[in-house]
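Novice: Quick heads-up: structures coming right below.
Derivation of every value follows stated rules applied to the coordinates shown; laboratory data play no part. What you see is a predicted model; the values in this text were computed from it and never measured. Cβ atoms are built from the backbone, for glycine too; each structure is taken alone.
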Structure 1
Amino acid sequence: MTYVIAEPCIDVKDKSCIEECPVDCIYEGSRMLYIQPDECVDCGACEPVCPVEAIYYEDDVPAQWSDFKGVNGQFFVELGSPGGASKVGATNRDHETIAARPAKSE
């Protein structure tokens, strides 16, 4: 099991979770953040610091955002498990589902 970042993160990317993650497993896409499931140690440090409540334990993702379990995992198909987000930096890409969504208005 792992943690998942869901819809509330799109076009927000507060990054408080990145600062709290002890294993550097939260990667930055163009429009949202993604948790690398193989690198996540399920510590939960990221969840309480998210100001938009976008992070959930995999089994607790609300039904309306259940597709984000796959979105987070599939984001890493090409990227793999680089061993830390700080090594990669911002990826300037998103999962196709996220890229296709209209931008949130402020």
Structure 2
Amino acid sequence: MHLKTATELKAELAALGPVLPGSISRQWNVCGKPGCRCKDPKRPRRHGPYYQLSFTVAGRSSTLFLKPDELVAARQYLRRYRRFRELNAQLVAAYVAQARLGGVVSLEQGVE
């Protein structure tokens, strides 16, 4: 198995493109209009589905509503984010391995 160098990992990270953290949920809503279909006593039909991206960045939780035509791209960006995290962990491990072999100063010299 080939262990990637820091240079290879950085190139792969740079080529990823846009990334988004979080997860997508599908939601339905009940509105406030009296007599609306969503409040039908026998067969209520909620509004939706609506899609929401929930995520945490810099310790702050947030959400973002997605339009239906944004779902494919958003799911791709979520997959890329998982790959980003994997590559980042590998990069740190590569730097640690490099520091063990050539000392910490080898990191600044770009020796791999």
Structure 3
Amino acid sequence: MKHKKENLTIGQRTADKIATFGGSWTFIISFFTILAVWIAFNVYALHNKGFDPYPFILLNLILSCLASIQAPIIMMSQNRQEEKDRERAEWDLKINEKAESEIRVISKNYQS
């Protein structure tokens, strides 16, 4: 039994890639590096008189926008994964039922 090949839309492929990258150590480390550079640049290099001085309102706005966009995209990817898991469970059930019926036939033939 072969599984059908997935025909993903551009949005689905993008959501999967964003979810994969957003849950990686590469993202976490690069994200914190960017935050540290942003803060250090504004506080030390621009003497807290730069384009985003403390309390970093622009940085907070950017982080809020990122979170508001990233969360639904990750949820879309998770919903697709749940669909695939459900399909996989249905396949497993069908295979187990088929195996059970085959075992019954073999067992019945063996006992006769």
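Novice: Who wins on Rg/Rh (Cα atoms, Kirkwood Rh) among 1, 2, 3, i.e. which is largest? Please report the intermediate quantities before stating the final value.
Specialist: Numbers: 1: 0.91; 2: 1.27; 3: 1.37.
Evaluating Rg/Rh (Cα atoms, Kirkwood Rh) on every structure, the highest lands on 3.
Novice: Supply the structure label, taken from 1, 2, 3, corresponding to helix-only ellipticity at 222 nm (-39500 (n - 2.57) for each DSSP H run of 4 or more, over all residues; to 500) with the calculated value -27000.
Specialist: Numbers: 1: -6000; 2: -13500; 3: -27000.
Clearly, the read-out refers to 3.
Novice: Sticking with this structure for a sec: Where does the value 3.5 come from, among 1, 2, 3, when distance in nm of label points 7 Å out along Cα→Cβ at positions 66 and 98 is the thing being computed?
Specialist: Values: 1: 2.2; 2: 3.5; 3: 4.7.
Computing distance in nm of label points 7 Å out along Cα→Cβ at positions 66 and 98 on every structure in 1, 2, 3 gives 3.5 only for 2.
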